[in-house]
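Asks: Input: structures, listed below.
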Structure P
Amino acid sequence: MTDIPIDQLPWLPVLTDRLRDRVRAVAELAADDRMAGLQGLRHLAGHRLDLAQAGPVAKLADRVIGKAGGAPLFRTVRLCILSDTTTALLPPVLRVAGLRHGLDLQITTTPDDQIMSVLEDPGGPLTSPPVDLVLLALDRRRLPHWPATGEDDDGRAMARVGEYIAGIARRIAGATGATLIFQTLPQEPIALFGHLERRMATSLRGQIDHVNRLILDQATAMDALVLDVDALAGQVGTTRWHDPRHWHWSKSAVAPAMLPLYADHLARLIAAWAGLARRCLVLDLDNTLWGGVIGDDGPDGIILGQGDAEGEAFLAVQRQALDLRRRGIVLAVASKNDAATARLPFRDHPDMLLGDDDIAVFIADWRDKASQLEEIARRLGWGLDALVLLDDNPAERRQVRDALPQVAVPELPADPAGMPLALMAGGWFETVAVSTEDRLRADHYTRQARAAADDTGAPDNPDTRQAPARREDFEAYLRGLEMRLTLAPIDARSRPRAAQLIGRSNQFNLTTRRIDAAGLAAIEADPARHCFAIRLADVFGDAGIISVVITREVTAPDGSPAGAAGHIWAIDLWLMSCRVLNRRVEQAVLKALADRARTRGIGQLIGLYLPSGRNALVAGHYARLGFTPCPPEVWPHAAPSPSDGSGIPALPEEATVWSLALAGYTPPELPIRIDGPA
């Protein structure tokens, strides 16, 4: 990777056959088997494709997924690009970048340099059709009030520039309710004052820095996203980012050669917002965490440690893995090795930075790498799209990409010194917010995975372990966890984590609605809406907020068994972190919710299940909790609200509606203590 410019996406594999042949093969595959075609599409998009190659793949996506969106393996997100420069070349390459990150991006563009006209058009591209995100892509050369270099000593002109940007942002928010993506302004290659530029507030560099600070402040105030184009241009070099010829000919703010890199960064940011960022780094061992083969060289013969250039490079790989773990990324091992031998460096090598306790799942056997990864995903209770594999062996990387296209597998250089950059350059661990609970997540999952393995008596090597014994008293096991659950209204303190959980949860999510922090704040202000954050603690520690429930109080229809009060709670959103599955937590949540509802005179709960293609896990959720099926017309519709994602004007045919009369509800005895006011 160190030999290939970053703008050529060197962490992705090169397409070895002709693009035309691959596109035709995927199209034919999709005609016979749509799921196989979708997997082929994702596999193809995961290659290093330039601007010219993106067009055919984007058209293929329209055929295989459909222009209206909606397909397994991909999350549909509607994006409007509002720019004062030409963006005509961006949509195809951005669509392909989205596919790479699990997104089906439905992209709308606006006329060049017509921002005010678009904002004043009530039926324009910002609102018809409704969009989830708006990218505000502004260029310094098109911004009004920008002073000449060396002028504006009092800063008034820069303040007017900032207010102009803020005014556009406020109008977008008012018109759409969509989440806004700001982008910083890139520095430019010409320095009028040479090395004095950085010290002069009125130099062009100083002016751009000033406006970028205003943009960041505005994004924070609006709870918006930020695409840091300034940092990205600095990474590749501003002389390559800017292309004067294309600016003068077509007013393209980004050099066409840089568009694949720009698109990938935008797509990874959107993927993180949509809850699709990766959560687990799976590490190979030999020639990845150390030099040499542990089975052949032994702990004393592997290359690792200070004083040797190659040994220090492998230490840097381990240090990067530990940095990710501290950020909440779970670590696992998948190695073709004898299990006992593979563990030796973790336990006995004095220079190892990674220890046994840092690894949540340790798989060392002789199966193919794809089978090992499937085992890791099963042990963690996650989908394959949560995994990133770091493996030095190109044959192993290819086998995994072909068999499991959902797994991210970066290309690695022959020199281990380039591995940390190759791992991070792909943006698979992108995040839009960081909380204290993120930093505790890796410890929690590691303890939980190890506890589950210990409970079955199974070693990590599935080739040598015996079949898991049937638990004679599972309830005793649950009681031994000493679980404590708290249900409380969401407030300013819990809102960021609740919004993050809403954005990430896919499997245990009854309606798969996405509500950001600003949307939650709007719901909290509505007296008829109730937002609850549920926390869980056990003997292993505090798991933090693991579930979110949002209800809407409405008057029961005639004939409904809502009780004398005649009011019901419609459950607009119910989701839960999969890390607490199979603990009867959902039953405890229902008990706490029912107790809270009764105190408000509520006689009935109405639940809705909307299949998403990824939440089949909860298809029987309400039935298991004792709800009874209802006709779809029983569901009390809410007016669609773009600000918080709520409201469904019409239920799809596959939706199911469920009711629970609280007068007849008796909660079961639970191994969970419910703390706090019910």
Structure Q
Amino acid sequence: MVYSLVKSKAYPAEHIFVEYKIPKGNNGKSIKPDIVIFQEDWYNDYQLAKQTKDYSHLREKYLLFFEAKKNSKTIQSAIENQLRSAMSESTSDLPIYGVYFDNKNELLIFKKTGKNEIYRYYQDKRPLKGSTGLNSWNLSLRDQLSQLPSYEELIKASETYSNLSNQFVIHMEPMDQKAFGEVVQSLIKEADKIHPDGNVKELIVEFLTIKIFDEKRSIELNRHVDFYIENDEIEINGLGKLTFRKRIAELYNSAKLEYRKLLSTSRQVFNYDDKYRPDSNSDEKFLIAVIKQLQQYSILNAPNDAFNQIIFNNFGQEADKASKSQFFTPIPVVNCLVEMINPRVGETVVDPAAGIADFLAMTYKYTHPNKTSSPATNIFAFDIDKDNLKLAELNLVLNGDGGAQIHQLNSLSQKLTVSGVPTTEGEFTTVEFNKDDWSSKISQTRDVLSYDIVLTNPPFGKGRDLSTGDKGIWDLPIETLKLYDTFINKLDIDDSLPKTMDMGALFLENSVKLLKEGGRMAIILSNSLATIEEWINVRKWFLSKMRLVATLDLPSNSFGETGVATTVIIAYKPKREEQDMLDKDYSVYMANVNNLGYQVKTVNRVITFVPTFKRDFKTFETLDEIDEDFTDIISDFRDYLLSQEPSIKQAFLGE
């Protein structure tokens, strides 16, 4: 191989080192790649490192590693334990490359950028979904010898990568989940050190919004990105110089035109005045830290959907999350339910307990698979927590649109009316609204707005009950609660009302009454609501209003933090002329989810969603296939729908 590299003139002989020993750490155990290709001016650093035992400067000069084997029997081990380990020793901000070869005529060419995992060099060899590590390498798809890039090509690519003032999104590497997790870890440390004046989560959401806008603009206008900072743009005190401030201020002003709500003056967390002075020096230092971590990656083209959940789980206050029942639905579960509900362009979709709006973001992504941007004015998100809604807006921006209808309100005691104005606290009561359909007694413009689809995972379960008169405490006004049949009819005792109420039951009724006739819903609830005697009247009420279509039982580890067994209920709301379907016998699709395809793990203070993969039980090797049941469930559910009534088939399949 060395002879071929030199003879072909693809690689200068003076930059090739055979059987080079890389110290693991400055004085640790050596790694021995078969061939190392160095960048320019490496030899003096090598001699100095030998004398001083300090290899830090030399680690910045690695360009390409080769790992050779006699045959392909140990290919996985060779790449995972030798080639990847060698590539990970590079401390350069520039990409590092790796090549595996054996007795076959083809190669495997890899690339590593910053904190990203190693991945295949050529895009057509990378998986469509965002798995990382061994399962993203597609080892059966090899590269041709003629595809090996030359020394000049790799150096030129590095120069393009290092020229921050002339970066285009098309040349930036998509950030994978591993890299994003490490960035979050670094930002947690930076926040501990800098102590920003602004709320750290809000600052990160705002800065990410600016970066996403910058990437979108770069793609649409074929122009360079502006979300970067050169080393010479940082003052000794760590603040930005005028050139940097002007560039970021202009970026903010342009982004405000696109995202008027998210970056409105009243909601903006960070700002420069008309003389380009930051309103907080510590916040600008944190901005610079965020930019330095992200400036060479693309967020917009990232293959991962869980970035928002990682931000929330790592920067939200644990006590707040627990007290507000904020345990968000992992993306594989979200995507499964979105596919089963099968929303279409133009249908109105609401999540009345939206959190960070994953159901709605994935709905938009599902209905716009080619990333064509159009205003999502048919998407509605309600949540009581304003911090969540800022993340919700970012989530929708990240997945293609920032035009959704987002409202801060308590969905149980406030409703969005057909006029587009939400009721205020205390207005949604029996004084003005009818219990059966929540129509207004005063004006049709005050009727509660209804939707084609409800997708939601509301708060539920013991310990999160609403007090409904217990010890004289009312978490909601009684005249509001009397608009809920599930509250009035929970007990069989005449004239008796429950002293506490599971919010899940109220959200179940809320979902039913928010649906248009012919609409469909998916809701995640505690398994107890679907099974135990206490809630039998609630289930009877539900079945008198809705055609139950499917139930999915999720395992207790689905949500990581809670350990609660949950059930998904999928249902159809019959039109007035279809009410007889509720009195007939019918079949319901039922499934147990055993394999989620992910684990929720905390590593170095960072919470991430780690994919789990199938194993070959004969060889015990890890396979490229994610170990999940959702794909089969979606397929089986669609087969089940083919045998159902025409209205059910039309609603869910569009046929």
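All of the numbers you see were taken from the coordinates with simple rules; none came from a lab. Note that the coordinates shown come from a computational prediction; the quantities given were computed from them, not determined experimentally. Cβ atoms are built from the backbone, for glycine too; each structure is taken alone.
Asks: Which structure, out of P, Q, was Rg/Rh (Cα atoms, Kirkwood Rh), for residues 210-609 alone calculated from, if the result is 1.03?
Replies: Values: P: 1.03; Q: 1.00.
Corresponding structure: P.
Asks: So if we calculate distance in nm of label points 7 Å out along Cα→Cβ at positions 274 and 378 for every structure here (P, Q), which label has the highest result?
Replies: On the way: P: 2.9; Q: 4.5.
Largest value of distance in nm of label points 7 Å out along Cα→Cβ at positions 274 and 378: Q.
Asks: If distance in nm of label points 7 Å out along Cα→Cβ at positions 10 and 618 computes to 4.4, which of P, Q did it come from?
Replies: On the way: P: 4.4; Q: 3.5.
Here the read-out was taken from P.
Asks: So if we calculate distance in nm of label points 7 Å out along Cα→Cβ at positions 162 and 426 for every structure here (P, Q), which label has the highest result? Before the final figure, lay out the partial values.
Replies: Details: P: 4.0; Q: 6.6.
Looking at the calculated values, the largest one is Q.
Asks: Where does the value -9500 come from, among P, Q, when helix-only ellipticity at 222 nm (-39500 (n - 2.57) for each DSSP H run of 4 or more, over all residues; to 500) is the thing being computed? Show your work: numbers first, answer last.
Replies: Numbers: P: -11500; Q: -9500.
This value belongs to structure Q.
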